[in-house]
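So, here come the structures, one by one.
Any read-out appearing in this document is the output of simple, stated calculations on the displayed coordinates, not a laboratory observation. Bear in mind that the values here come from a model prediction, so they are computed numbers and not experimental data. Cβ atoms are built from the backbone, for glycine too; each structure is taken alone.
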Structure P
């Protein structure tokens with residue numbers, strides 16, 4: 001534990017430096033061995049490793065798997081995968097805060113959307129993704145989970161699903177991907193909709 005927290009802090013600091021940082025420079029997948037032993041109890045655990053810290057905080061890594069495709073604008077294509085069945089590398093570090101959110105939509109081929117009370121979104125920061133603990137909540141019901149701030153540690157074209165269909169003759173955007181650059185990322189996993197708590201969340 002004493003070695004892990006300084007490593008995570010250093011990884012976050014490195015993402016803001018001007019030299020090139022590669023995902024392979026960071027924390028290898030170790031199937032939730034201590035100290036990264038927090039589990040959500042759902043499919044998210046196949047590509048995240050994290051540690052529950054005091055005060056309802058979570059710190060950890062979100063993993064990706066690169067394909068062999070490089071887009072026409074020079075981005076390596078990557079997506080999430082089951083890291084226990086193939087090689088993964090760190091795509092993002094994250095910090096998370098515990099809160100409740102209400103499931104309001106399930107778009108096809110995208111993240112489920114959740115209402116989060118505007119005053120519940122942590123400040124300062126760039127918290128943009130909510131993930132629930134345990135089973136997926138029913139539509140219109142609230143779930144306990146964490147809202148995340150993601151910091152990318154590499155440059156790549158992220159496709160959440162079907163990265164295998166990406167082709168090199170198209171740009172990242174034409175492949176329906178999100179261009180990821182090192183630093184704070186709010187676009188790739190955005191799924192929270194701020195709402196006024198008085199509106200009956």
Structure Q
């Protein structure tokens with residue numbers, strides 16, 4: 001009697017997906033992103049949806065998830081973004097999206113993201129990949145040296161809780177940009193990074 005064996009599962013290259021989706025995200029959103037970040041506290045769901053669309057654009061050349069061979073979906077159970085291959089049975093990757101601001105307890109938010117991924121009922125995913133959008137909106141003077149210090153603090157917090165096949169990077173989405181509203185000045189900036197939970 002022949003023994004039935006399962007075909008090996010192809011591993012998703014999370015690093016290529018991350019950088020490909022980032023490029024698609026910026027192509028679609030570079031102009032609107034600075035203004036959006038000024039909508040304090042309202043970015044996380046928008047970022048999750050837009051990055052899922054960008055993943056689908058990279059994976060299949062279309063933002064629509066319907067009947068794509070491999071596709072990303074937004075806000076499914078404990079993961080902000082999940083990646084699937086048809087027919088959808090189990091996810092291939094999970095992403096947890098967090099929006100951080102300059103006054104946030106960065107370490108605590110990164111630890112929460114890792115614990116949420118670890119507790120997810122989707123733990124069978126091949127690549128449980130944490131995806132972070134580090135965002136700040138600052139009022140008043142905010143020179144580049146402060147922005148760099150904030151970015152470094154986020155990177156170190158992610159490095160402490162996550163691992164990766166490359167050094168933890170903070171890739172620019174929007175560099176520090178100043179906006180003026182009446183007599184008030186605001187600074188906005190954002191970066192994105194990822195890593196596998198330890």
Thinking of P, Q, which structure, once volume of the Cα convex hull per residue in Å³, for residues 44-115 alone is computed, gives back 89? Q
Work out which structure the value -11500 belongs to, where helix-only ellipticity at 222 nm (-39500 (n - 2.57) for each DSSP H run of 4 or more, over all residues; to 500) was derived from one of P, Q. Q
Label whose coordinates, when mean count of other Cβ atoms within 10 Å over residues 140-147 is calculated, return 17.6 (choices P, Q): P
When P, Q are compared on volume of the Cα convex hull per residue in Å³, for residues 52-91 alone, the highest value belongs to P
Between structures P, Q, where is relative contact order in percent (Cα under 8 Å, 6 or more apart) highest? P
FRET efficiency 1/(1 + (r/R0)^6) of positions 60 and 148 (r between Cβ atoms, R0 = 25 Å, to 0.05) - structure with the largest value, from P, Q: P
